[in-house]
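Derivation of every value follows stated rules applied to the coordinates shown; laboratory data play no part. The model shown is predicted, which means the values in this text are computed figures rather than measured ones. Cβ atoms are built from the backbone, for glycine too; each structure is taken alone.
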Structure I
Amino acid sequence: MQQPAASATQTADSATDILVCAIWFGLMAGILEGVADLTVRHMQALDLVWITSAAYAVLFAVLAVEFILILKLRPGSPALAGAVFFFSFCITLLTLRLFLVPSIRQALPWLVSLAIAWVVVWAFSRYRTAFLRVQRRSLLSIACGLFVFAAAVLAGDSYRESRGLAALRAAAPGAPNVLVIIVDTLRADHLSAYGYPRPTSPNIAQLAARGVLFENAIAPSAWTLPSHASMVTGRYPHDHGADTFSKSMDGRYATVAEAFQARGYRTGAFSANLAWFSRSSGLDRGFLHFEDYRQSASSAASRTYLGERLVAACYVLSLCGGLPGRLTAEEINAHALRWLDSDKRPFLVFLNYMDTHEPYLPPSPYREAFTLGSRKRILQGFQPELAPEQLQGEIGAYDGAIAAVDARVGQLLRELATRGLDRNTLVILTSDHGEGFDEHGLLGHLNSLYRELLHVPLIFSWPGRLPEGVRIAAPVSTASLPATLASMVAEHWDTQFPGPSLASLWEGGARSGPDPLSELAQMDGSPKDINFRGSLDSVFTSEWHYIRGPGARRELYSVLQDSREDHNLADTAQGQEVCRRLDHEMLIARRPAGAANDGSGSPTSP
């Protein structure tokens, strides 16, 4: 492939060819990932096609600089052929990852990608002129097509929002505003209001003192997508089906946002969880305004397959201090308040804060609020062995992140008061799941259904309309949120959500309905994960927490005597009887919608 020395003009042309080649391959990679998002990964956002294409075009153009420098330093070198090989390898490996989803531990996709890249370079060396002509002629057409597509998607979203706002019926007189704050990955027992000894959350404690706190709120799952889907539909994961990485929430069940919109509410959501509480996961249904990964260029780029992995690698290798593309609670508040100020009609707003999700990166002064000790950079799915001081460092950083979020919650509530919105706004604060800190030899979440992953905060506050300082011990599910909001805002709804409403509990009534369930699908994570070999489900009662795993795996813990869940009682005589009873209860709770009952309590086919 050795060529004679090139002239300055030829060098410039070759540098241009390298850049065109890089951008062309980048656009192709983005289009392929967009297609995979819509087909293999079942995402529901068309804008992923143009976002990934733009991101990869920029990324590949940056990488092309290396080959251009080689050409400048060594005129006549086969830099263009090297660029063709490299980008062919990248796009082939990306395609195999997206469509075949092989394990990263396997060498086959790397070998196949190398082989295909060599074939492409061989073809390029034989048909160089035709190859470059095709790239040059098609690049402008592809770029223009993607630009028109992006403009159409953005214009369509804007039109749908403005048309939806114009079509809103008048809300009922005195209709309250509803603000739902979801602090992603926040376990309840690290909050001051739940007895945590560190002063992590004075503002949330004040919110609880002005309202109702549920001491045993249980998340429907141990990760974001299924829990959020349950909180907007009132359905458990086995029902709504959004429970794995390759699934999103479909349109089978009405959402709380759709129901509120039908009653004249402006509906908006502002999410820092760009992957799972997003339009691409189908969770935007019913929200007239939904902000997620399109809030900044960095957040959009980090949403891509390669972008996500580059961000993670840069963080783990200490090449950057933060996590590029992640929106802070302060940014989420600013975006939400700007939207609230644009209209005076009643609103339903969901906020998702990601600050307490790993990696835990509290800003100063919260970074120094608690003793951090020695830390080791970790990310979900990367679970190193931590020395005791490193584990304490992670816990300290997590608590600092909670303190930072707590300050932003206080700021948001003060902003509402400044606008006079606090007097008629129902505020709910909760989380989608908790976090593990080696209680059962596991870090993070998405790996089990132990209490540390399911016990989340649930606080309702509505000045003058709800009792103050009430604490409710009965176990409840956050999947009851839609039914509860509906019962509090109006007596009659066109949309009926599965119960029970939690309002009766602070009104002095007894809890109705089944005990809260939690479910976790099988995942191809670490072999240490409890759900690595099969799915899990659990039921949480006032006395017991029962977990079923693959095969004959059964775990039973006393809620009152073993809050850390260290002593499995499933094999004791009493435990076996309790397990049989709870197996039956779970069978009844999981029966298909519309199933009849034969009178014995067992579900029968309709």
Structure II
Amino acid sequence: MQRKLTVILSADVAGYSGMMERDEAGTLGRLKENRTTIFDPQVAAHGGRQFKLMGDGALVEFGSVVAAVNCALAIQAATGKGEGLRYRIGINLGEVIVEGDDIYGEGVNVAARIQALAPVGGVALSRVVKDQAEGKALCVFDDMGEHVVKNIERPVHVFKVSAAQPEGQKVEDVRKLSICVLPFTNMSGEAEQEYFSDGISEDIITDLSKVKALWVAARNTAFTFKGKHVDVPQVARQLKVSHVLEGSVRKSGGRVRITAQLIDAGGGHVWAERYDRDLNDIFALQDEISQAIVAALKLQLLPEEKKAIEQRGTTNLEAYNLYLMARQHNITGTIGNAHRSESIIRLCKRATEIDPNYALAWALMATAQGRLRHERGAGDNGLAAAERALSIDPNLAEAHAAKSEYLKDNARYDEARVEIEMALRLDPESYEVNYAAARLSYATRRIPDAIRYFEKAAGMMESDFGSVGLLFTCYKAIGDQENARRSSLRVLERVEKVIAVEPDNGSAMGFAVGAHATLGNAERAKEMAKRALLLDPDNKNMRYNFACGFVQMGDIEAALDLLEPVLAQSGIEHVNWTKKDSDLDPIREHPRYRAMIAAAEARLAESS
């Protein structure tokens, strides 16, 4: 029996039975003509393969999510010009079983259920299809919510998809006053200055987010367009925003030149300016740009909004520059790379030495310290830095998230939940906040919540294999084998990119072994583990993840051999995680496992 991951399009003619009762010959004629002139040619043009016809319905396989969405929209657009014949179309990405030329399984069943939820003449998608197509297909999405459907155990999250409106057409259904700040282009001629141009973009996003009357696209959404040739009206339609800001930054010596232009959804220029200033004026310049945009949008800044925009966290250029470098490491680096965490800590430590009241730098340091402790099993736990940040700025979401991680690590789950709920209220679009919320949810066995937060975190940072790695564990815990396999494939895709650059990244290989185990590739998993142990023998986090993978493969003694030295040296945070991790449920009653946990707890109690 062959299995594979593929895109399934399910199409069905709306009201077909009633049309047949009224005019059987005419209905059959219109259906045949549609298939000959529209449906079949569009499927062929987009690389699809019809594997089943069922009267008025059809099932089509695609190798690409974007091709399937574009095909569905093209079929509906062409069919809508005729009379009396309208399709409902549903698209899903899932695992299927292949038998000859036929395909069946849950991936097909879900597509059919989604198709039944689509509006007449419309196209509906599963969440995974929407996530894959967003930013790649010229379309917009409307959330239809979760639906309980026949013979599918878990609710299906469905989105309606529509073609982006053509150039020059009036933009409907946009937020009244809304903006996307595209990443400013680095014009310095030096790739290492990318952190500075990105930092300017992010700070403008943060400033504008403080204006209550203005909706601002999140940083993670805006940065999906980084490095791409952008059609501004298309971006506005896709994100349903009324305005887009784009610009460039040139930093040279002690000078900085920033150009910016504000464009409306129809492509018209609303405002443009070029600033050429001394680098020491960067904070005043950011205030000036943000306030100029607000004025161009004909908004009146409230006194508290103006004050919030002008609060920069620091007025020291050197501290700000160091923080921007650290933030760039945090965003673009590789999860699980201890050297990366060490670099962030060094940069933030220096920034806080220069300006001891720089709350953002303290919060980022706390996050990196907590991460490094997980990676190395030793070092600062991040609590002091998190509390210092909160003493300066009690409304800093990342500081609350870092404190939540510490509390979770020490099994103080109720206190951790208070911190993470505060962080989510303050900044629900923060990667650090969603990642911490996911880990707390997993540690307290609230698996559906963990899945939701891990999925969001994984979508925010392309280098994050850790969130996706824990996703396949979550899906296995609730018996969702299809999504466990999908997440495993996603992990391997991300890990391969990391290992190509960092061949000794043990943390990446730790998750890859678990992914191979989930996919049934036992020999590949064992071979990778053997090689990784030679390259990175002291990586406790990697050994722990290998143990989880070996439990899954049924090699219990090998798993315990890997786990024993980890528990013999780990801090309380690793012991508490081990006791909660669903991957290790099959060995909870094993005498060796119980002895290891007891010895670790006794050692920690004695040293406390």
Structure III
Amino acid sequence: MSYKSLTHFISALESAGELIRIKEPVSPKLEIAEIADRMVKNNGPALLFENTGTRFPLLINAFASDRRICMALGVKSLDEVGCEFQRIIREVMGPKERFLDRLRLLPVLQELSSWMPKVISGRGLCQENVMTPPDLSRLPVLTCWPADGGPFITLPSVHTKEPATGIRNVGMYRMQVFSNDLTGMHWHLHKGSAHHFYQYRQLKKRMPVTVTLGGDPVYTYAATAPLPENIDEYLLAGFLRKKKVEMVKCLTNELEVPSDVDFVIEGYVDPEEEFILEGPFGDHTGFYSLADYYPRFHVTCITHRRDAVYPATIVGVPPQEDGWIGKATERIFLEPLKMTMAGELEDMHLPMEGVFHNLALVKIRKTYPGHALKVMNSLWGAGQMMFNKIMIVLDQPSRLTDYRQIARQICEKVDPLSDIHFMKGPVDILDHSSEHYAYGSKAGIDATTKFHEEEGHPAELQEPVCDFTRIKDEFQEIREIYTGFLNEGISVVILSILKQRKRQIREMVSSVLKMELIRHVKFILFVDAVVDVSRISEVVWITANNIDPIRDCFFVQKENGTHYPSLIVDGTRKTRELDDFQREWPEIIVMDDATIGMVDQKWSSYGIGPYHSSPSLIYKSLVINHTNLTS
């Protein structure tokens, strides 16, 4: 189905019991983010803040549940969309040897044409009001976290066109607001709008840019979707809503936008202008992305609907709202990925702890030796999957969301010495663990059943041994050891360590293995002393963020030149002093004490149900520099 407006979607959420209106005055600076963070981590509803200190209400957490993301896309199940994709691809790409076969294709082509965006004449509802002069301070733009560089627009659909072909790109890039008519434009190196920008720079021409907010929620989703280049995001939006998107021309540049969005922010980027220092920003990795220089976006016009609602989101320590948007992409694009890149692919899952790019679980139908390696390389070459850091390929589990079953299969099927494969390649620019910006390493774990031709076969699982008491007695730097997995047939031990010298982990674990204090354990994982090793979700999230696989995954050599069959994983924070790591290491995102206290005091006045404590209290011990937490 299609929604006539964001207000229409809000009404649907409210009717379904999926939204709460908050009439209490709230501040877009930190307060809304703290409330939203508490609610999303406790499976709370969408929130409509009606008193934001501006004339516009603010909607947040609108996608943050399985039910709400399905409502936003107008389906009962996300898998419905993938199946519909499959039907269309099969009908369009299948053999057409007979005339009747070609005739049968006509309804499909007509269906496709009915979803193509269409430019209409005149003004749209999005242009009912023209803000004179354009003033971003009149919008309830969020400052999400205490160390953020300022307020950020967090759910923008950014419209650009390739100068030579006029092909449109719609992407989602955060926008730091610097003044009433100036923002940064955080174009990632690998994104479509960044490519357009560099083309305009070569031409030495000013680049028109328009940003929209709101409207049918499928517009927001389409801006995040990993579409192939030159595929219009509004064709995807039309397919999802089963209705073409009607576009209108902007008032101060030549771009077109959906006629029914809530806000339109028009402007330009001058490629010859000096970049502006943007950030830091509490990002979806759960860590701050560091300040860097990005293009300036100059606002020339702001228009909006009479009933405009400002949509926003926050990102940070998972789970957050973006996790459900990522889940939609996982399910929607699984079938196209099967049909175009990896026919043997049966399922794929991106756990929220992996923050999209760090961790992927892949199930295949294995038919020949090396099949898992073939799939790894195929997927690492597929669009945004190129950013994936750890890929685990399996062939047996019925559900990729049964993490303990997955862990057992990995331990049963994997010989760490032969079934873990490393390579280098592009990584997400937000990856803070790689030695170089946007370039690092990846690990592929082949947890499939092996053919006899494949090198190495995991020996029958022997009884794992971890002498907890002796390790703590012998090595004072070890704070805690988690051995709870060993009784479940999961050959993993997690240790927290206080790092104090170079090569400390390598030297210590070498001694532990030679002294046989740990035996027959396939995976030995180290985290910093401040990490609670019993909080497995937290351990996975931190470790996946903190490792560069080639550097931080290693084996210990025996005196005879062979290696112990235990993979050691260093998931600790890296520093110049102890690790010769030259890049700046970011902080974990937590809220400041003053905001937490204020929200605690006001909680009952919000009318949002039972009290939830701040999730930031769990993570404060992980923060190194507490300067921003007491303000």
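Of the structures labelled I, II, III, one was used to calculate distance in nm of label points 7 Å out along Cα→Cβ at positions 251 and 395, giving 2.7. Name it. Attributed to the structure labelled II. Quick check on the output: -14500 is helix-only ellipticity at 222 nm (-39500 (n - 2.57) for each DSSP H run of 4 or more, over all residues; to 500), derived from one of I, II, III. Which one produced it? Computing helix-only ellipticity at 222 nm (-39500 (n - 2.57) for each DSSP H run of 4 or more, over all residues; to 500) on every structure in I, II, III gives -14500 only for I.
Set I, II, III, criterion distance in nm of label points 7 Å out along Cα→Cβ at positions 27 and 451: the highest-scoring structure is III.
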